[in-house]
1. If P(r) over Cα pairs in 5 Å bins from 0, in percent is calculated from each of I, II, which structure is the one that comes out at 1, 8, 13, 16, 15, 13, 11, 8, 6, 4, 3, 2, 1, 0, 0?
2. One of I, II was used to compute helix-only ellipticity at 222 nm (-39500 (n - 2.57) for each DSSP H run of 4 or more, over all residues; to 500), and the answer was -22000. Which one was it?
3. For which of I, II does mean count of other Cβ atoms within 10 Å over residues 47-54, calculated from the coordinates, equal 19.6?
4. Given that distance in nm of label points 7 Å out along Cα→Cβ at positions 119 and 151, derived from a single structure, equals 2.6, which label among I, II identifies that structure?
5. Have a look at I, II and say which one yields 2.2 for distance in nm of label points 7 Å out along Cα→Cβ at positions 63 and 159, as calculated.
6. Mean count of other Cβ atoms within 10 Å over residues 87-94 was computed and gave 14.9; which structure, I, II, did it come from?
Structure I
Amino acid sequence: MVLNAGEELVDVVDESDQIIQTVPRRVMRADRLRHRAAFIAILDGAGRLLVHRRSPQKDIWPSWCDIAVGGVVGVGESYLEAARRELAEEVGINQVDLIELDPVMSRSYEDDQVSLMARCYVVTTQGPFTFDDGEVVEAWWVHRDGLDDLLRREKFLPDSLALLLPLIDF
């Protein structure tokens, strides 16, 4: 049983998305090791995207805004399994149709904080949403022009902006 998120095991992958080792999450973060992640855009079907603010307790980019629900793929999980788990944990959404936006390959992202391989998904739902696990502190719908305004005013996770935003049309 995992006692805290820092002890959760994470697969480290190479540039071809092949697993090369398994380490605790705290080691992955401290050493900026390449790992797998899933990003899910939530659209409402009426031209809006769900944006949320992360908890101040997050291990990276606390209290920043994000255009994606998602996170680290667990050991032994597929990208799709992780996406479904993250949707359920972060916003209380289960049994929805997830559309993979680039089913051919994983996408790579690196900066001075993270190194990862990701798969991006989109789901269309109007909720209702619940934020029971504490990772999301608030969420709201935005149209594209509203997102552009928010991007000028708030800090947003750079990985989901780089990998997911170019793939979604809202």
Structure II
Amino acid sequence: MTEEKPRKIKPILLDYLYLFLVSGGIIALDQWTKLVVRARIPLGTDWLPESLAWLLPYARIRHWYNTGAAFGFFQNGNLIFTILAIIVSAVIIYYFPRLQSREWWLRLALAMQLAGAAGNLVDRLQFQHVTDFISVGDFPIFNIADSSITVGVAIMTIGVLWKERQAKKQALPEEDAGE
């Protein structure tokens, strides 16, 4: 068994710089878009520029909020999802510098998940609900933070599947040689 060498402070700071720049940029975009929606669109109403009116049956900006999880699931769970967001954020912040820099896909996925959790956490703490506004067809209304979580999970899933496939490819020649 090999022992892990302690990491130096400078690489850890660079890891956290990456994490907080990526997630901070997404959080800023999420909070700005929610602020604009709350300030300019009355709750429960739709908005779409006239030039895009043809999209109205399929896509629109609709000011809405939820007290549940992403995409409006599990309503009235604000306290549970507040606690969960804090725990998830803490785990990501703790675990992030332990990732190897060559696992860029996992680092990006975790930064996006942190951004989504923190973006919605800000709303929960400030308003006791999450502002949603992206409405596409009959799909539940969502926001930038929800999208960030979803895309982060997709990147992580694809990355894990790809890494497993690569490991299986490398294991095949070793198995053939042993026969």
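1. Source structure: II.
2. Here the read-out was taken from II.
3. I
4. Details: I: 2.6; II: 0.8.
The structure behind it is I.
5. Values: I: 2.2; II: 3.7.
Here the read-out was taken from I.
6. Traced to structure II.
Here, each number is a calculation from the coordinates, and none is a lab measurement. On a predicted model such as this, the values are computed, not experimentally measured, just so you know. Cβ atoms are built from the backbone, for glycine too; each structure is taken alone.
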